[in-house]
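Colleague: Got some structures for you, see below.
Here, each number is a calculation from the coordinates, and none is a lab measurement. Because the structure is a prediction, the values reported are computed rather than measured. Cβ atoms are built from the backbone, for glycine too; each structure is taken alone.
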Structure 1
Amino acid sequence: MEESTQREKVLKKIRNALIYKTNNPFPDLDFESNVYKEITDSPEIVFAEEFIKVSGKFVYCESEQEFTENLKALISENKWNNLFCLEDKLKKMLTESHIPFLSDNDNLNDIEAGITQCEYLIARLGSIMVSSKQQCGRRMFVYPPVHIVLAYTSQLVQDLKQALIGIKKKYGDKIPSMISVITGPSRTADIEKTLVMGAHGPKEIYVFLVDDTVYE
């Protein structure tokens with residue numbers, strides 16, 4: 001009975017609060033202005049700086065050809081034999097550049113690195129926005145020990161809000177069931193406060209940013 005009485009007291013206070021609203025004690029508080037400082041550098045520079053801060057590896061490329069050349073060098077340097085790719089555009093680029101890759105699900109256990117595209121790059125956060133609507137699906141963002149991302153300067157936005165607006169415009173009412181923001185390699189310090197890389201996803205993450213700006 002006492003529990004029921006206490007519950008009724010709480011509900012009564014809530015009802016009274018809804019009926020008898022108090023005036024805003026902070027009438028001059030600004031809810032409209034941006035809480036972030038304005039970005040003065042180019043989005044490319046801001047993204048690169050923030051991405052590197054969270055242990056990401058950034059490579060700027062002036063063209064897709066430069067991207068494939070840099071990718072070849074990276075694969076050779078790390079002696080990767082099993083690069084995994086599921087996206088048609090990327091597979092075409094890799095094939096034309098004579099870069100071997102796997103795309104058969106039977107080879108998943110042999111993945112050394114996976115390559116995908118993305119939805120957006122968020123400059124202020126140094127983050128990569130991905131979604132389940134991408135051709136590679138969800139697993140390529142977490143399964144490979146190394147995640148390589150091909151992005152374009154046209155995909156750079158300053159803030160998370162702009163990326164979400166872009167997703168809404170792109171997909172309309174068919175919003176992806178999963179929209180995720182990746183900020184650096186996977187890590188955790190839950191176990192004895194010891195930092196462990198690659199706990200829930202890739203240990204390393206690369207972003208190759210290709211300039212797709214068209215000059216008149």
Structure 2
Amino acid sequence: MYFIKTPEILKRLYPRQVWSLPETEKKLYLTFDDGPTPSITDWTLQTLKDHDAKGTFFIVGQSAERHPEIIKKMKEAGHGIGNHTYKHLNGWSTTTNSYIKDILKCDKIVASKLFRPPYGRITKNQTSIMVKRYKVIMWDVLSGDFDRTISKERCLKNVLENTQSGSIIVFHDSVKAADRMQYALPRVLEYYAKKRFSFSHLSEN
């Protein structure tokens with residue numbers, strides 16, 4: 001089970017994590033987890049370019065080591081990059097010491113002050129250490145593209161029915177999510193562009 005729209009009570013219970021941004025302008029924040037993945041991340045970068053949009057990619061360190069050329073493309077295109085651990089660890093089932101070491105290993109590759117815990121699973125103790133060095137980025141809207149039980153049309157509706165100005169939206173540039181993400185992303189970009197929204201990357205400051 002997962003929430004498409006993050007409940008306000010969760011945001012209040014974990015105020016040190018960033019769930020959305022208080023935008024007065026029409027601005028949205030697209031984020032992409034679990035890459036880089038050859039061809040899928042390349043497709044994502046081209047789609048964002050076609051719509052004059054910026055996003056933030058939360059990078060798995062071991063994948064970045066294998067595909068440094070894709071990381072270079074992200075940076076050259078002006079997208080944001082964040083740390084998503086080196087081995088895509090679940091914080092709930094990893095000791096704090098091992099978790100932090102894994103994040104620091106990824107940091108040597110991605111060098112970012114943005115961090116998103118894989119699966120959104122991070123303990124309070126891990127969070128209290130992380131917020132001293134990073135902005136811990138969660139989300140306001142989960143597309144559900146990773147969920148093989150939903151249709152690509154449902155994935156699109158998840159975003160369109162729950163997004164508002166300042167929303168941080170999660171997609172995945174992974175093999176598992178590709179069919180749903182590649183259907184939903186261009187339609188999300190077109191829908192909100194018509195409503196005069198812009199798409200920005202998350203700031204490290």
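Colleague: Comparing Kirkwood radius over Cα pairs in Å, for residues 63-142 alone across structures 1, 2, which is largest?
Modeller: Ranking 1, 2 on Kirkwood radius over Cα pairs in Å, for residues 63-142 alone, first place is 1.
Colleague: Continuing with this model, one more query. When helix-only ellipticity at 222 nm (-39500 (n - 2.57) for each DSSP H run of 4 or more, over all residues; to 500) is calculated, the result is -11500; to which of the structures 1, 2 does this value belong?
Modeller: Value -11500 for helix-only ellipticity at 222 nm (-39500 (n - 2.57) for each DSSP H run of 4 or more, over all residues; to 500) corresponds to 2 out of 1, 2.
Colleague: Could you tell me which structure in 1, 2 was used to calculate distance in nm of label points 7 Å out along Cα→Cβ at positions 103 and 119 as 2.4?
Modeller: This value belongs to structure 1.
Colleague: For mean count of other Cβ atoms within 10 Å over residues 55-62, which of 1, 2 scores largest?
Modeller: By mean count of other Cβ atoms within 10 Å over residues 55-62, the leading structure of 1, 2 is 2.
Colleague: Moving to a separate point now. Output the label of whichever structure in 1, 2 has the greatest value of percent of Cα pairs over 24 Å apart.
Modeller: 1
Colleague: Computing relative contact order in percent (Cα under 8 Å, 6 or more apart) for each of 1, 2, which one ends up highest?
Modeller: Going through 1, 2 one by one, relative contact order in percent (Cα under 8 Å, 6 or more apart) peaks for structure 2.
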